[in-house]
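Just so you know, all these numbers are worked out from the coordinates, no wet-lab data involved. In this text the structure is predicted, and so the values were computed from the model without any measurement. Cβ atoms are built from the backbone, for glycine too; each structure is taken alone.
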Structure I
């Protein structure tokens, strides 16, 4: 059983969606406004450049722009903002990490390399080790990102323990977005001292009751107020599972953005980075109606 230094609990963290203009640039004004909205409505922090935020499509210059805009707006990057790292090469991963550290972010949500899937733990260790060594004295506050459905590579308990041993204090947690409760429970049991976060909101309350540190999740873009009791008190709310199931009837990233657009009245929130497609107007109306009905239902005792 591995232990790590105790750090401030992450709690409810929004995997922030990224708005784009019709010309393909990041809409910094909308992003800052949305970041402040989720923070004001229940989130403890935000993660930029994650999966929901289409982070794999955002190059280093855009990352500097986003972090600069958030900092200029008054959001404390050191306590509120985690930055995603998702790259197929060590060099690109290091450059993304340096951008985040250079701007003073709280930490990194560090995904394994993608494209070459089904890599061994040894191969993945060499990837992370090369990146961590390149970061040198700047290395700190890494959350390993287990999302094999997107990266085609997973973060095992054994790999986590090896990285903790070889880079003491650098790894502070794991975000488990695979939706496999048995594997999540293993992490909660075997990785004591690490912050174990879940990406599947349907597992959030149960994970917190078993010692989980909260969630970095996409649904927090649209329902941070409902999610907060789950993340902090482990209190079940059947509406969350219903909302997740409704959203998963569509492409999750485009559905979340469409719902932000529905709340704000700004249809340009639907714009996706290539090659992703926006949710149709008909599906947007259908999903918005379904989510409103779920939200307005009486919460079970």
Structure II
């Protein structure tokens, strides 16, 4: 069960990085899965959730980020082993020792600008494909935390990963982000596009009537099936986003009902992922454009 999945919604602020973090740590701690998290957001949010901020800064200064890897391969057209850009065992959860990270870099926008300026989109997509094919063989799951919007690199992820997963807050603006992404997936269909595993309703206020209304609307009208499990708005999830210098147990980081919801979501993801792989089989490598 080796899958590459990008966490994506065209709208920002819907909990993509938090969902990436919690799924990675839950699948590692509870299910023993090997996870690679790829931070593909210029803000490096999930990187600072998984590592001390000064470690993230040091890696960025050393030129060992995900962006630096693609700069070498695409802009410089040089071979380099992607594993040299991976930091191992990054989580602050002491029983989630199988989470690795490719750190994000703030120069992502400049990199994408150069790719477009030099007309290197095809080379970038080929590099993304090769990276994913190799990483897939080493990890049970590769999670790509994509930036909001649709940039050059984000489109490559969406066209080359096996699946995408869309978190959405139960509100009007977030649902428009889903609709925009769905419309984009229908363009240039000959180029291929990831299969959607479903929509995760996140940051729901269980006491808000409006949130319940939008949840019902999503379940009835969303193009893709919503996960049964909802991620509630919880203080413990806000706290979990801050890296703790002292290791803590999974149960301490995600206590009570929050942890229960995350474990049920991860279990549901495993079922959906397995069923999707069975339906479509292992996708053959596409020829380079």
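Things to note:
- When distance in nm of label points 7 Å out along Cα→Cβ at positions 107 and 171 is computed for each of I, II, the largest belongs to: II
- Set I, II, criterion distance in nm of label points 7 Å out along Cα→Cβ at positions 51 and 203: the highest-scoring structure is II.
- Once relative contact order in percent (Cα under 8 Å, 6 or more apart) is computed for every structure in I, II, the highest value turns out to be that of II.
- Ranked by mean count of other Cβ atoms within 10 Å over residues 195-202, structures I, II are topped by I, which has the highest value.
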